[in-house]
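> Got some structures for you, see below.
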Structure 1
Amino acid sequence: MRILLADDHPMIRTAIDVLLRETRFEIVGTAGSGEETLEQIRELGPDAILLDLQMPGGSGMEVLRNLSRDGKRPKVILLTAGIDDSSLLEAKALKVDGIVLKNSDPAYLLECLDSVSAGRMWIDPDLAKRSRKLTSAAVHTSMQLAPRERQLIAFVRKGLRNREIGEQLGVTEGTVKAYLHAIYEKLGVGNRTELAIRADEFLAG
């Protein structure tokens, strides 16, 4: 498997390079920013990306969102020292292939790469447990959504802006904005992008 390693810390890059030597995983390039990562993906066409969550010039989440808009993308494995609840759920909604904590046993990274190369998702055990709890809580909350709130989420999923939603519902743009902020708080999402990405999850409740 040909891998692009995207991390702005030279020490991490060196450690991973040493770990993967004499394995079937080949590092074909490195990147130190979000912008460089996207450029290297276009130039090298790697099979997978080891993607640092926190980088200058575009975070790992921004790179993942960008790639998810494309029809075909490499496998994406997030590398992170920590991840907040919102990003964890968004990453899963974006169908990330793996998430590895940097402070985990190095064997976890090899286990993750083996699983991902075989077409299976692999998430650090601690994060997987947390993700299940969060998903369960989100489904419970989404079951309490009012019909108007579900309608708004459906419009956001379609990509409609506040003005267009207001025209559809016969309310002002400011009213739509107020509705959406209430929905963000109820569902624990940070912004419109996350709401759109996770819309199927919320509407299934």
Structure 2
Amino acid sequence: MDFDVARAGLIHQLEAETKDERVLSAMSRVPRHLFVPPELAHSAYDNIPLPIGLNQTISQPYIVALMTEKLELTADKKVLELGTGSGYQTAILAELAGQVITIERLPELLEKAKAILKYLGYRNIEMHPAEEVLGWKSGAPYDAIITTAGAPNLPDSLVAQLAIEGRLVIPVGSRYDQDLHLIIRHQKAIEDINLGGCRFVSLIGKDAWEE
């Protein structure tokens, strides 16, 4: 299978839904087939989520593009990712932001992602096992936070780690269905924009779901 051709086809498909050329360019540089189980590599450039083991998934490319676009990342920004998972979204963030801090609660996934991202040569990613409190407080404030798992409510602990005018993209809802929210922390108010329905695995921790 020609993965370069398949990836180009996916990017062409995403162009109809995503207008941010920087995000599309970043996605065109990241080999998604390296982040999925070998037996699913033939489906890596289909616009669908795929299982990666341990009841976790790699997100649908459209959702990756949408969430990344809403963060408005530039090379001077620091971004926090909750839920490293396969490491694919992490790589997209690293293509666009100056510094990426990513957190994963499952050691096996963290080690796999670490190996792939090292192999691909990324030097602006800091990886940590999840703590009891959501996020990574020692690195705050963040210009952007992305949460690749769904929470029952907007976690105050994450909003507190945002810089003023920082942007948080997070699924909020039940364990089975959520709405994707863009949160912008202004000086005196929190802006909450509903981006539509989505489905993610559950976010585990204080301010979120119990395991």
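Since every read-out is calculated from the coordinates, none of them should be taken as a lab result. What you see is a predicted model, and the numbers here were worked out from it, not measured in a lab. Cβ atoms are built from the backbone, for glycine too; each structure is taken alone.
> For mean count of other Cβ atoms within 10 Å over residues 99-106, find whichever of 1, 2 sits highest and give me its label. It would help to have the intermediate numbers written out before the result.
Details: 1: 16.6; 2: 22.6.
Checked 1, 2; max of mean count of other Cβ atoms within 10 Å over residues 99-106 sits with 2.
> Using the calculated result -8000 for helix-only ellipticity at 222 nm (-39500 (n - 2.57) for each DSSP H run of 4 or more, over all residues; to 500), pick out the matching structure from 1, 2.
Corresponding structure: 2.
> Additional query: Quick check for you: by percent of Cα pairs over 25 Å apart, which of 1, 2 is greatest?
On the way: 1: 43; 2: 31.
Across 1, 2, percent of Cα pairs over 25 Å apart peaks for 1.
> Still on this structure: Figure out for me which of the structures 1, 2 the number 15.0 belongs to, where mean count of other Cβ atoms within 10 Å over residues 3-10 was derived from the coordinates. Before the final figure, lay out the partial values.
Working: 1: 20.4; 2: 15.0.
Of the structures listed, the value fits 2.
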